[in-house]
Structure I
Amino acid sequence: MIDSPLAAVPSFSSCAAGDVARGICRLFARNDIWCIPEMMLPGGRRADLMGVDAKGHIVIVEIKVARADLMGDAKWPDYLDFCDRFFWGLSPELDRTCLEGENFLPGRCGVIVADGYDAEILRPAPLQKLAPARRRAQVERLARAAMRRRQVEIDSACAPWGGNELA
């Protein structure tokens with residue numbers, strides 16, 4: 001049994017990033033938002049956390065634990081096309097003042113600060129509704145990814161299968 005949904009995710013090798021993700025997942029779980037880590041998006045991008053709230057809205061969180069990573073990330077605007085709400089997920093030590101600048105679209109992006117135990121939303125992410133067809137496609141992709149991960153957790157022999165055998 002895996003204690004954390006992030007325990008088997010190799011890209012969260014940094015303890016700090018894993019801690020931030022765990023804290024955010026706990027906050028989200030208390031608020032009926034269920035997410036998975038490292039979700040591939042169309043176009044090859046990968047969201048650190050992506051989930052669905054109780055109303056079916058898609059939430060993406062981009063986690064940053066180092067200032068250089070935050071300042072050097074030019075790919076994050078691509079995520080906005082695949083979610084209804086976007087959050088920055090930051091470690092408590094990270095200076096957040098740059099997120100108030102126009103380059104970081106403060107009117108479009110929420111801010112969450114988290115550690116390994118819990119998280120707090122410092123700035124809510126405004127709802128920017130996706131087109132219904134895109135939302136449906138993303139919810140289906142999330143559901144299939146979550147089910148596949150669960151099945152691989154139960155039976156690791158399923159890992160190499162992509163599901164095309166029955167297509």
Structure II
Amino acid sequence: MIFVTVGTQGPFDRLISIMDHLAKDLPEISFVAQTSKGNYMVKNMKSFNFIDPIEFDKYFSSAKLIVSHAGMGTIISAMQYNKPIIVFPKLAKLGEHRNDHQLATAKKLERLNYLHVAYSEQMLREKILNLMRGELNPLHTVGNYASSELINSLQNFISV
């Protein structure tokens with residue numbers, strides 16, 4: 001199952017539309033989307049405007065792939081769950097967000113080789129098809145707690 005999420009800051013119809021069309025082209029794969037009350041009417045995948053945290057966690061943990069906006073909450077969750085994630089950043093020039101911080105986040109984490117990023121519909125389709133061939137894996141994981149190095153560094157900073 002591919003789980004698509006746009007977060008809680010507002011809809012992302014461009015991503016939902018692309019994923020809905022892809023779901024039609026790949027009927028052998030189930031798609032579930034959290035859409036956040038967008039204007040696009042989903043036709044080919046299971047969708048919810050809002051998913052309560054327990055249900056969200058069930059979909060997230062059982063997904064083979066996460067496709068998302070470039071929101072840090074979703075990115076960190078994917079790393080914690082050891083899930084491959086493709087981020088598709090919201091763009092200010094298209095009126096999808098107030099600025100391009102998602103684009104900056106995506107580019108930085110891509111340079112660090114922490115996640116997969118798609119900047120166009122074609123790139124997104126390619127990366128998802130690569131998953132079907134077994135080529136897409138989680139690139140980075142994080143634990144549930146801060147590393148001892150970070151904790152020591154913070155303790156040293158505070159005690160100075």
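What follows is calculated from the coordinates using simple rules that are stated; it is not laboratory data. What you are looking at is a predicted structure, and each value in this text was computed from that prediction instead of being measured. Cβ atoms are built from the backbone, for glycine too; each structure is taken alone.
A few points about this structure:
- Answer label among I, II for the case where helix-only ellipticity at 222 nm (-39500 (n - 2.57) for each DSSP H run of 4 or more, over all residues; to 500), calculated from the coordinates, equals -12500: II
- For distance in nm of label points 7 Å out along Cα→Cβ at positions 33 and 89 computed as 2.2, the structure of I, II it came from: II
- Looking across I, II, the calculation of FRET efficiency 1/(1 + (r/R0)^6) of positions 49 and 129 (r between Cβ atoms, R0 = 25 Å, to 0.05) that yields 0.80 traces back to I.
- Comparison of I, II by mean projected area of the Cα convex hull in nm², for residues 73-136 alone - largest value held by: I
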